[in-house]
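In C-alpha cells below, several structures.
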Structure P
C-alpha cells in the first residue's frame, strides 16, 4: 500500500477543512465517473480500492460512488450494473458535503482523513482502462463499445445445477462433492450442446461469444487462477489472467460462461472443506498451515477436478449425435479465437507456458507431499482452450 507524500498531506491539512473536503469530494466524483467509463463495474471498483489500499480506502470509495449516484440515481441502468451497485454501495440522499458526512462517520482526525482522500485519488487516477462488459448508466461517457454478453434468460437447468453445487458445498467428503460437481457439469455441458445445435440450425451461425470477469483473490491467487483456467478449459472457454488486477477475463458463449462462474465459485468453497479435512488428517511434520502445503493441496485438487470434468466431456462427446454437434462446437471455438484476436490483439500471449501445463496435470497423489509449489515469474496472459476433436 503506497502512502501519499507527507508534505502533500501537511499542505492540504493547513488549508480550511471545508475547502479541502469540498474540492476532494468533487474530484473523487469525477474520478469515479471516469473509471466507470473505462470499463469498471461497481463491485470491481470497490475491490480495486481495497486491494491497492485497505478496508478504509474501500469504504471511502463506496462513499464516493454513492455520492456520484446520489442525484441521477439508477433509473435506466442495466439491471446487472444496478444490482451490483445496490449490493455494494450505501445510499445517499445528496452529494452535498458528502466528504464531511463521511469524516463524521469515520471519527478520525482531519490529517488522517486527508491522507486517505489523497490515497484514493491516486488509486483511481492510476486505475487502468479495462474492456467494457456492461454499459454504465446514462450520462457516463464510455471509451469503447460493450463486448460483454447480454443478460441471459433464466434457465430451469441452472436451478438444478445450483442445487447440485449446493449439495457439493455442504458435504464434508471430497469424493461426494466431486460427484455432485461432475453431475452439475454434465447437465450444463448437455444443455450447452443442445443450445449450440439449435442456434446453428435456426441461424446457420454459432453467434457471437462474450466476456465475463472473475476476481481471483489472495491468498494463493496463482493456484486459484489455475483452478479457474482448468474449469474454463473444460467448459469450452478461454481465460486471460491480469496479474496486476488479480482478475481473469473469461471468453466463451453465454451458457458456458454461466457454468464457469457457477463451478468456480462452488469449487472455491469445496476446496476449503477438503483442505480442512486434509489438514486435520496430515501426518506429523507436514506443516498443514504452511504456504507450501496449502499451495500443493490446491494444485492437487485442481488436477483431480480436471480429470473429473474431462471424463464428463469425453462421455458427452462420444454420444451418437456427436457428428451433429461437434462441428458446431468447433465453429464456436474458432469464433472465440477470432474474438480474442480482434478485441485483445497482441495484449495477450498465444499459449500457456509449459510450466502451467505441468502444474495443471499434477496427479492427486502429490497433493499431500511436503513441497513448496513455485511458479514461473512470467505468467501467461492467455490460458486454457483445449481444442475439440
Structure Q
C-alpha cells in the first residue's frame, strides 16, 4: 500500500461554517464528431451542519440521463473519521458496501492509525493498516501492514519517512519495502517550493538496484499565482506529458464555500498545498478534450423513471494474487495503476494485467477509453 492512500489520507480537517456550498461537479469530454461537449460523470456533494463533507453521490451519463453509480459516506467523531464507499447494484437497484476506511484520532487530534477494509459480500474484511509516528508534533513516519488471514496477524509491507524543510514543508518522502525481515529502498518523492512556500514540482524516483541509485520515473510541475492558486499542473511520464488548467472566479474566496477539497479523510494537505485560494470554476485539459465544471447553484437531478445502469467497467478477481482482468465493452486507450502514495507504477492498454510484481496492499486502477471517458476503481493485491 503506497502513495494514493498516503497522499490522499494525510490531511487536516478544519472547515469553518459556510452558508454557501460547492454542490456538484460535471465531467465532460469533447466529441469531435459532433463538435459538442458530452456528459461523462457527475458528482453531488452533501454537507453536514458543520459544513463538513457528509457524502458524495457519483453518477454516470447513459446517453440520455444521469444514473447512480456509487456513493461515499462520511461520519465524524472526536476519536474517529469513517468513510464508506458503496457501489450501485443494477440487479436489485440498491447500493452495496464496497470499501471502508477508519481513521483513529488521539486526544491531541493527531491521526494514529488508518484501517482499510473491503466487503466480501457478507462482512467487512481487514485489508491493510497505516500507523503514524510523530516527531515534534509532525508526522515523521508511516508504517503499512497487511492482514494475514492465514496466520491471523499483521505483516509489515512498507514504510514511508517524511523529511521537512526549514519552512515546515514536506520536501522528501522516502518509501522502503519490507523484504526478508529488512527494509530496502523502493522509491522517493522530492518536492520543491517557491519563495512563498508553495509547491512547484514533485519528482518521483525509483530505486535501481543495478546502478544502486535513484532514477526519475515521473514528474509533476505546477504554476502558482501570487495568492497560491494552482493555475496549471503538468505530468511528465514515459516521454509524454499531460496538462490541466485551473480556472477561477477571482472575486470570491474558496474558503467562503463548503467544499469537498477540504477533504473529509484528513491527510492530503500535510504533504501538499491546498490548491484553491479563490473560487474554482473549472478544470480543462491542455488539449481541450476534457473538462470538469463546478456548480455552486444546483445539484445533479436523477430521472426517476429508470434507476438501472450499466456499470461498464468491471475488474476481477478482487482481491487478486496474480492476474487482474478488466471487463468493458469500450475500446481501452490506457490503463494506469497507482499505489496508495499517488505514484503511477504501471501503464498498459491490455485487459489482462499481471500484478505478481506488485507488493501486497491496496491500489487504484484508472481505465480510460478512446472516447475520453475514464473510471477509477480500488483493488487489493494479496
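Once distance in nm of label points 7 Å out along Cα→Cβ at positions 154 and 338 is calculated for every structure in P, Q, which label goes with the largest value?
P
Compute relative contact order in percent (Cα under 8 Å, 6 or more apart) for each of P, Q and report the one that scores greatest.
With respect to relative contact order in percent (Cα under 8 Å, 6 or more apart), the highest-scoring structure among P, Q is Q.
Which one of P, Q has mean projected area of the Cα convex hull in nm², as calculated from the coordinates, equal to 21.9?
Details: P: 21.9; Q: 20.5.
It must be structure P, since only it matches.
Given a value of -20000 for helix-only ellipticity at 222 nm (-39500 (n - 2.57) for each DSSP H run of 4 or more, over all residues; to 500), point me to the structure among P, Q it was derived from.
P
None of the figures in this text is laboratory data; all of them are computed from the coordinates on show. Predicted model, so just to flag it, every value in this text is computed and none were measured. Cβ atoms are built from the backbone, for glycine too; each structure is taken alone.
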